[in-house]
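Chemist: Each structure below is given as structure tokens.
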Structure I
């Protein structure tokens, strides 16, 4: 049974089965939250490293770009990828 916030109704007699179902549904929801927190931790711990040390590339690209400009972009991209791995 899914949790129903409308149960038990106001002034209703206490029915053990109804309350038990509500408590079990809440327990299941709490378990889902704990699993979600564990997944969030796994995502954060498995995330890429901080790349603050990789400086911006200050480059004006001509049209068409020269081989040197493309090589500079490639070098900066490789630097970023290397930073993400550590």
Structure II
């Protein structure tokens, strides 16, 4: 595992993290590792989603050209929502 030093953390943020770790009955290090790990994984997931967006939009354009604006059931749902 890598070791890191965190600099310039706002005192208020450090206090919140310390209180949260204490309330959860674990170390500050464990809490920060969990938060950073979760955020890193979420960042990767968001990037994968972003990279797939052009492909999804291309599929949607092809479907619109082929079938028009939605399936009959989608049209009915839209009409119902407008009432």
Structure III
């Protein structure tokens, strides 16, 4: 799970913080912290689908799946387990 969070953090820092590694905790809300906005969620979903080979359904576009590193890592693990990846 730590490796997964490291990959996610690197993507977020590079694409949303423009390479500036501002500190944020694994449980921090990416939306509330102003790190990811609604357009950024779409970019994040594209990354998840390409990088991790999962499909994100419309009904899964929820903060409990996508709004923190903890939530993202749990969501990816759950999706990969469901497809046997």
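Rule-based calculations on the coordinates, nothing more; no lab input. Since this is a predicted model, take the numbers as computed values, not measurements.
Chemist: If helix-only ellipticity at 222 nm (-39500 (n - 2.57) for each DSSP H run of 4 or more, over all residues; to 500) is computed to be -27500, which of I, II, III is the source?
Modeler: Numbers: I: -20000; II: -27500; III: -18000.
It traces back to II.
Chemist: For which of I, II, III does Rg/Rh (Cα atoms, Kirkwood Rh), calculated from the coordinates, equal 0.93?
Modeler: The read-out was computed on structure III.
Chemist: Assign the value 62, 13, 5, calculated as Cα extents along the principal axes in Å, for residues 13-52 alone, to the correct structure from I, II, III.
Modeler: Computing Cα extents along the principal axes in Å, for residues 13-52 alone on every structure in I, II, III gives 62, 13, 5 only for I.
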